[in-house]
Structure 1
Amino acid sequence: MHIGLIGGIGPAATVVYYQRLVARMRELGAPLNLTIAHTPDIQVLIRNNLADRREEQAREYAPLIDRLKAAGCDCAAITSLGGHFCFAETQAISSLPLVSAVEPLDDYFVAQGIRRIGLLGTRVVMRTRLYGQLARTEAVALDGEIETLGQTYQDIAVAGTCTADQRALFLDAGARMVRDLGAEAIVLAGTDLNLAFDGQAPGYPVIDALDVHVAVLADLAAGRTALP
């Protein structure tokens, strides 16, 4: 299956999606047929996300999906969990089937025996507890620090880099959700958070939601599963 990605939200997330898809397809022994359409301005997504302008952002995605369809893609995926805030609205006008990064997470947590997770990501992801899509898993967040954590995450996504101070902020936030809120694992529900956590040993379980999405996309690309 030919996979289409909406990239550029932010660039570092696009790069890691590509790298991990390539690695996973190599493990599966299957070729990767992939096209990426780059969104012209990440700031448009940020403004629409913060103002909850779902229909407007869906209309930003639609031409990119059309471009992926014209390139021969069979499905499309948004390379940003924050960018999923308008998933239903985008799905309604999409010219291709959309593969959600959020929908598979609840099943994944249950399969791992995890009942409570701590969230790091955009403001909206943390406030809505992954858009309210976790039916069998409880999600917690540092509610009093969502603005600070969300702004820091946004800064990392736009810059495509993570400073030592930003890394320390997120590592500490994860530790406190485990210690004080009973989180059994910390979920990187922001696709640029690999910049803060890759190569680190935080002392608690970390699940990168990006990896769960990549596994779903790789199975589709390899023909191991089919679109619903």
Structure 2
Amino acid sequence: MKQKIVIVDDEPKIIRLVSANLRTQDYVVETFTNGHEMLENYDRIMPDLILLDILMPEIDGFEVLEALRSFSNVPVIMLSACHDARDKVTALDLGSDDYMTKPFTLEELYARIRAVLRRTGNQLRPDEIATTCKIKNLEIDYAKLRIYVDGKRADVSNTEYKLFSYLANNRGKVITHEELLSHIWGSEYRNDIDYLRVAIARLRQKLRKANSENKIEYIFTYPGVGYMIE
């Protein structure tokens, strides 16, 4: 089945260019010029990935992303003409899977889309079928791709699940920033430390919320090196 990509951008030229080229890559494409319309049609579309512009009238991309994350973990790549690092961090904090600044090449866009779809595709390895991993009061269910704390499901995204699972599968070993970025995001992201820092912070926050009574920490930081689950 072809994968479906939604483009949300108020620039007709961008929509025409990107949608036409994505169709040549065998994607199904739907487009919207404002966030409200996309949100209203989300249940009908059920996209595999969303390309979401930040600077739009009525409701900006950050607001659309925040609304999306209240009910969906669909992969989102934010698009922006702004090169302000604060916008990138804000997008990641709100739950975006990637961030691209305009102008960008189509080849880079294709690569970013493939990387995001690859890491959010939920493919199961043979050794992850119907097995679990327990760490203190936390349990990873590899068959369901879920994390439970004291028997309650933690509300983590696909990327956060894969990040925690990789650390858990290497329990007792410090995993470097570069290894985590390469494994979870792809080798082209191995120097994008901001992605990792934001993802770890967001993951810790969600685990703390699920673990509010016991206040147990699972992920330990080794400054300048990486992270480890003991």
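Where a number appears in this text, it was derived from the coordinates with a stated rule and is not lab data. Just so it is clear, the structure is predicted and the values come from calculations on it, not from any experiment. Cβ atoms are built from the backbone, for glycine too; each structure is taken alone.
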Original post:
Upon calculation of relative contact order in percent (Cα under 8 Å, 6 or more apart) from the atomic coordinates, which of the structures 1, 2 produces 24?
Top reply: 1
Subject >> Among 1, 2, structure where mean count of other Cβ atoms within 10 Å over residues 48-55 as derived comes to 15.5 >> reply: 1
Original post:
Once percent of Cα pairs over 18 Å apart, for residues 32-159 alone is calculated for every structure in 1, 2, which label goes with the largest value?
Top reply: 2
Subject >> When mean count of other Cβ atoms within 10 Å over residues 168-175 is computed for each of 1, 2, the largest belongs to >> reply: 1
Subject >> Origin of the derived value -13000 (helix-only ellipticity at 222 nm (-39500 (n - 2.57) for each DSSP H run of 4 or more, over all residues; to 500); candidates 1, 2) >> reply: 2
**OP:** Match the computed value 1.72 of Cα Rg over 2.2 N^0.38 Å, for residues 96-143 alone to one of the structures 1, 2, and report its label.
**Re:** 2
Subject >> Entry that produces 3.8 once distance in nm of label points 7 Å out along Cα→Cβ at positions 40 and 112 is calculated, selected from 1, 2 >> reply: 1
Original post:
Among the shown structures 1, 2, from which was the value 18.1, 53 of Rg and Dmax of the Cα atoms in Å calculated?
Top reply: 2
Original post:
If you work out FRET efficiency 1/(1 + (r/R0)^6) of positions 16 and 200 (r between Cβ atoms, R0 = 25 Å, to 0.05) for 1, 2, which one comes out largest?
Top reply: 1
